[in-house]
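The structures considered in this document are given below.
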Structure I
Amino acid sequence: MMETMNKKISAQEAIDLEDKYGAHNYHPIPVVLERGEGVYVWDVDGKKYYDFLAAYSAVNQGHCHPKLVSVLIEQAKKLALTSRAFYNDSLGEYAKFITSYFGFDRVLPMNTGAEGVETAIKLARKWAYEKKGVAENEAIIIVCRNNFHGRTISIVSASNDPDARKNFGPFTPGIVAVEYNNVEALAALVKNKNVAAFLVEPVQGEAGVVVPDEGYLKKCAELCKENKVLFIADEIQSGLGRTGKLLACDHEGVKPDILILGKALSGGMYPVSAVLANDEVMLCIKPGQHGSTYGGNPIACKVAIAGLTVLKEEKLAENSDRLGKILLKEFKSIQAGNPELIKTVRGKGLFCAMVINERNGKNASDLCMELMKNGLLAKPTHGDIIRFAPPLIITEDQLMDCVDIIRKTIKSF
């Protein structure tokens, strides 16, 4: 068995094995990666690439950051899991660290982003019944169209993506969708006394890095406050330095009632998510009403502390802000030179997107294949959009090298 695990595998073998024995729920770019360090990844044949997806912003600190690797190994040798049936010596330390870091009273630890979103929805409903006085089973959660919050039944109930919904019903009731970046539409809905919360991505990632108008989040938060509705920010992908601030909400000075974090919380080392809120909301959940066997395990706690420490010590949000402005300027220049191919460029921090016009039967997916051949990995979303999100540790020289690759690839395309 160990011999099989250590055997060198070819790219085609790896792809064939996944195709034969795995569920067909992803359609990856056909590159088989073996190693990662910083902004680079290497395939099984030793070819080096720039990673311009950063595992959907999970590796903001770069691949295999030595501080995170060291903490993970050290804790794994000592104690990995106790469940929450017992205390461990890491969770209290982590809870104090992360609540101080983001300025909340309490944290509820989970593992995945989708679990974090589910937790926030449950908390909001519980609060609505016990604090706002909504009649039982009448609570409403408002979401935005074209959102992406995960893949559970409740979350796909909040989606308008046909792929996410087709043949997965019946759907969870009590979820109402509103147009993103439309304050007036939200204003009409929050007046309903049964509304518990408004759940929003401050920048819509999966939709193609859709950045709302300036002031949108602030106005939404004010509307929620006026109508005693909880403002829930899903910062799983947009947070932790990605948009040039610690949280995307920070661009407008908005403090959510419930904050959901994941992905880069562990720097891609381990599944860690967190839901943060103040006492009035968080203490609505009592023992036995919500939890997770792995949530708050010692490895997760230690790695998350290290992940957040690296973000601050290495000034990754500041780097994202500075280099993001350069990247967007370069993208606008590339667009100006290729107006027939590139419809739009947009972004905030090192979170950018290009909308590609199909030409000669070729689309964004074909362009990503060409970028791969030229040593840069990115992934299309919704057919015509390419999202660009490198690890936040990238240097200006590395960024300009990547801009050259993108420019040359588009020119030859």
Structure II
Amino acid sequence: MKIRKNIPLIDQHDKYGFWGGKFGGNYVPETLKKPIEDLASNFSKLRKNKSFTKKKNYYFKNYVGAPTRFIKLNNLSRNLNGAQIWAKVVSDANGGAHKIYNAVVHALICKYMGKKYIVGDTGAGYAGKMLSMAAKKFGLKCKIFMGAKDIKRQKPNCDAIRKNGAEIVPVFTGSQTLVDAVSECMRYWVSNCDTTHMCVGSTVGPNIFVKICGYSTSQISKELKFQLINTFKKIPKKIKLINCVGGGSSAYGFWSEFIDYPKSQIELIGVEAGGPKNSKLHAAPLTHNAKLGILHGAASYVCQNKEGQIKETDSISAGLDYPGVSPIHCFLKDTRRARYTSVTDEDALKAYKIVRKFENLNPSLEPSHAFAEAIKIAPKLSKDTIIIVNSCGDAIKDRDILKKFNL
């Protein structure tokens, strides 16, 4: 099982949609096979369509606000007295997070397919907020499925979704979080796929949704590669790219252009949600060597109980509070191209506090997990090592949570 060079990882699957022969696939009901085949066929054509690519690039630049900043965190670096710490400030993007790239591409696909309705799932509220923005921009009717628990803890993004004219459909089943929102969204699409397009908010689900999301967020690493060369005149010899991992869309986007580089030059570090200290609940299937399971139409490592049922997760970060992970990340773990670890709620909050103290950044709780890992390892590394953290979301959505901790 190897990663092939010079081919985007989203395309390195077999004819059945599996990466490495076992991750991904299309575990869907018979009623969804034709809509998924149609979507896959359309996307394959649109990727090669010059008009579509031109429109995508136009909206990325003039609506999303690409490129986002690449900055050195001088104060934090000096305080830790080790590796240089930099940030790709993807939260500069319109709406405050990386989810806008995927939302824009899905909205364009929806228009090209002649559909007027679009639906999506959300946990932290960012995928839903961005999809509602894109729907409004392109004149589409929009529904967002969201767990009732997440609606309560992510009120700012819910307010924004409604302001953009989209309907939030609360999900009261299961843990009332992202996993249940995705399930309900897929059920709705089964019954309405003739008129409605579905946007999966991360690199999860049936093969085609992994590909579309990965194709969209790869913009992040394309920008970063150019910015690295512009800043250092070449790609530096010692880089560590650190990204939070829930479903895994921002991490894949952040790493996409660098996967072909040797691990000795560019290390990829994914940080999952370790949950509260002294709790057995977490959202870190890769860190805890979870078993292979089927979730939302794809095979991946999934948090499961002894009977093989999906296990409840817990994280202060709604965007990482998901029992599965992208098949892409499972493949990267098994090929040892990426290293995965986890950070507790408490350490993520501590990292948020440290970053706010030293820098003019306001990272959401998701990238705060990545900053925690950077803060942990930086003092142990040489000053010619460059750590880059993807600050993929701002903390506006987390204001009510942060207030509880006087942050």
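Nothing in this text is a laboratory measurement; each read-out follows from the coordinates by a stated rule. Small disclaimer: the values here were computed from a predicted structure and weren't measured. Cβ atoms are built from the backbone, for glycine too; each structure is taken alone.
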Figure out for me which of the structures I, II the number 30, 62, 8 belongs to, where P(r) over Cα pairs in 20 Å bins from 0, in percent was derived from the coordinates. II
For FRET efficiency 1/(1 + (r/R0)^6) of positions 306 and 378 (r between Cβ atoms, R0 = 30 Å, to 0.05), which of the structures I, II scores highest? I
So distance in nm of label points 7 Å out along Cα→Cβ at positions 82 and 330, computed for just one structure, reads 4.8; which one of I, II is that? I
Of the structures labelled I, II, one was used to calculate Cα extents along the principal axes in Å, for residues 26-65 alone, giving 40, 19, 12. Name it. II
If mean projected area of the Cα convex hull in nm², for residues 178-393 alone is calculated for I, II, the one returning 14.6 is structure I
Distance in nm of label points 7 Å out along Cα→Cβ at positions 170 and 186 gets 2.5 when computed on, of labels I, II, structure II
